[in-house]
Structure 1
Amino acid sequence: MFYKKQKQGGKWYPRSLTVGVSNTEDVAERLSRISTVSKGDTYAVLLGLGEVLSDMMETGNSVKLEGLGTFYLVGKANGQGVDTPEEVSPKQFTKLTVAFIPEYQRAQNHRVSRKTIVPDRVDWTEMKDSLK
């Protein structure tokens, strides 16, 4: 992972950066290498995943994918408040987003001990201007 130095409010902080994009084909290739499914079949399933998740969440369900996490829809009605409960309406929603909670494991003390898609260890490298 890379980071860049950033000044905010008179203090300096590290800000994490991404330097590239892994796409559906890359994911399909990696998944096919660790399974018995071909790259083409994996790619086709990944292409359909968004539509399937959307359909399931549209009916009010969250979708939990083992080893990955849980997806769910969140409606936002920021700045659209009304004075009485009788006036509340779905028309107040101004935005619909997808929220995601990575799958996690709890230790015996009930604290989160591991999130499956968060690496256990990350090596941080400063992004120098010359690397941009």
Structure 2
Amino acid sequence: MAETTNLAIVTPSATIVSEPVEMVIIPGSDGQIGALPRHSKVISTLDRGLVNIFNDNKISFQIMIDGGIAEINETSVTILAERAEKIDKANRQVLEEKLLAFQSQENHSDQNITDLAIKNSSFIKAVLEKID
């Protein structure tokens, strides 16, 4: 088996991934960052985009994140994201229902609810574009 690094992708509500992987490519704010075992220490802000997870020398799965922070070191990659969705596990119908629910709150009288609904709607639309 190839050498691995421990990947953890965590949101406020759940741990999305926690497993050893061969390589991770993440959407850094200044461009893509590839992380392999024994990587030098890096902390970076992240943009919305796909996290590509590699095993057996190919992409084994992808996760859409909505920005966040990544810490990379010699043995692990930790991504803290506000929102994340596994692309291969995404259920189009469930996502479309979530999108409708968020869109219905986009004109709420409470500006905080409106802002959050718009952010969530935007993220769900981005995920739906990737699973087409």
Tell me which structure, out of 1, 2, gives 1.8 once distance in nm of label points 7 Å out along Cα→Cβ at positions 25 and 49 is calculated. 1
For distance in nm of label points 7 Å out along Cα→Cβ at positions 73 and 89 computed as 2.6, the structure of 1, 2 it came from: 2
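Assuming 12.1 is mean count of other Cβ atoms within 10 Å over residues 57-64 as calculated from a single structure, say which of 1, 2 it is. Numbers along the way, then the final one.
Details: 1: 12.1; 2: 15.9.
Derived from the structure labelled 1.
Which of the displayed structures (1, 2) returns the greatest value of Cα Rg over 2.2 N^0.38 Å on calculation? Each step should come with its number before you reach the end.
Details: 1: 1.46; 2: 1.12.
Once Cα Rg over 2.2 N^0.38 Å is worked out for each structure, 1 has the highest.
A short reminder: the numbers here are calculations on the coordinates, not readings from a lab. From a predicted model like this one, the values you see are computed outputs, not experimental measurements. Cβ atoms are built from the backbone, for glycine too; each structure is taken alone.
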